[in-house]
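*Asks:* Below you'll find the structures, each written out as structure tokens.
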Structure I
Amino acid sequence: MRKAQSALEYLMTYGWAILIIVIVGAALFALGVFNPGGSTALQVRGLSNFQVDDALFDTNGTLTLVLGVKTGKTTTVLDVDFSILGGIECNNTADIDNVVVPASQTKDIIIYPEVGCGLTAGDLVQLDTDITYTVAGSQIVHTDTGTLTITVQ
């Protein structure tokens with residue numbers, strides 16, 4: 001009986017501390033604190049109809065996207081426009097050729113800026129991005145807007 005009482009007293013005394021440590025550890029893991037390298041390479045906000053599997057933004061301002069669709073249908077990308085937030089003069093307003101992205105695949109889309117941007121490798125930039133597209137079986141033109149946070153390479 002005394003061993004059981006001693007074990008119960010130990011759990012009551014230190015159990016709360018152990019529980020708090022476990023909860024804090026789980027919260028830190030969920031926030032990505034233990035994987036800092038993956039959080040700065042590429043972040044996508046918005047773009048509810050597209051998934052950006054990978055992206056590359058070089059010092060001249062050329063943006064390469066590996067783009068998939070979330071619409072569940074074959075989608076034709078008509079145009080991708082971007083501009084850097086924060087006052088850096090680097091944007092794209094030139095049209096791209098229509099790129100057909102099948103529902104279950106991804107496509108590489110390369111967007112060249114109108115003029116070279118002269119960025120520095122390692123800079124972290126935010127790109128305000130608009131993707132104009134149509135969905136198979138419809139002639140309606142849609143625009144999806146989002147922000148890409150990406151490291152210049």
Structure II
Amino acid sequence: MVREIALVGDPVLRRPAQPVKKVNAAIRQLLDDMVETMRAAPGVGLAAPQVGVSKRIIVIETEEGLLELINPEVVRSSGREVAMEGCLSVPNKAGEVERATQVTVTGLDRQERRIWVEAQGFQARALQHELDHLDGILFIDRALSLQDLTDEGED
């Protein structure tokens with residue numbers, strides 16, 4: 001089911017998300033809904049607070065494939081790079097954000113198994129962006145510069 005995406009100004013986006021205690025059918029359904037919502041938007045990542053659920057769950061889909069993580073955390077990072085980012089919860093804005101170029105993230109999968117992800121480049125950036133959402137941080141908080149985006153056809 002496609003869910004409504006919370007927009008900047010919604011308090012759920014600024015609250016630290018709560019850890020998932022048990023991966024059950026409701027959590028797996030939330031993962032399914034988040035993937036469907038992310039793809040419909042379309043976007044490359046989504047955190048549970050963005051669909052109004054204050055739980056530590058993210059999904060991202062890059063060239064490396066779909067990644068679903070429950071209670072994710074960065075355990076190692078290296079390198080620094082500035083690149084442009086946008087966010088489904090902050091429409092019509094983009095900004096330059098400095099992030100690590102490589103990260104190691106651990107978390108649980110939908111079967112409650114511990115997994116480790118070694119990510120670099122765009123996938124590493126997407127992971128860090130979504131993990132920020134779990135701590136109530138938006139990319140605009142980290143942006144070195146912001147710009148307004150307009151729809152095609154607008155001046």
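*Asks:* Here mean count of other Cβ atoms within 10 Å over residues 72-79 was calculated and came to 14.0; which of the structures I, II was it taken from?
*Replies:* Here the read-out was taken from II.
*Asks:* Which of I, II yields 48, 36, 28 for Cα extents along the principal axes in Å, as computed?
*Replies:* Value 48, 36, 28 for Cα extents along the principal axes in Å corresponds to II out of I, II.
*Asks:* Determine which structure produced the value 5.0 for distance in nm of label points 7 Å out along Cα→Cβ at positions 16 and 88, calculated from the coordinates; the candidates are I, II.
*Replies:* Traced to structure I.
*Asks:* Quick check on the output: 6.5 is distance in nm of label points 7 Å out along Cα→Cβ at positions 8 and 128, derived from one of I, II. Which one produced it?
*Replies:* Attributed to the structure labelled I.
Values quoted throughout were computed directly from the atomic coordinates according to the rules given, and no laboratory measurement underlies them. Predicted, not measured: the structure shown is a model, and the values here were computed from it. Cβ atoms are built from the backbone, for glycine too; each structure is taken alone.
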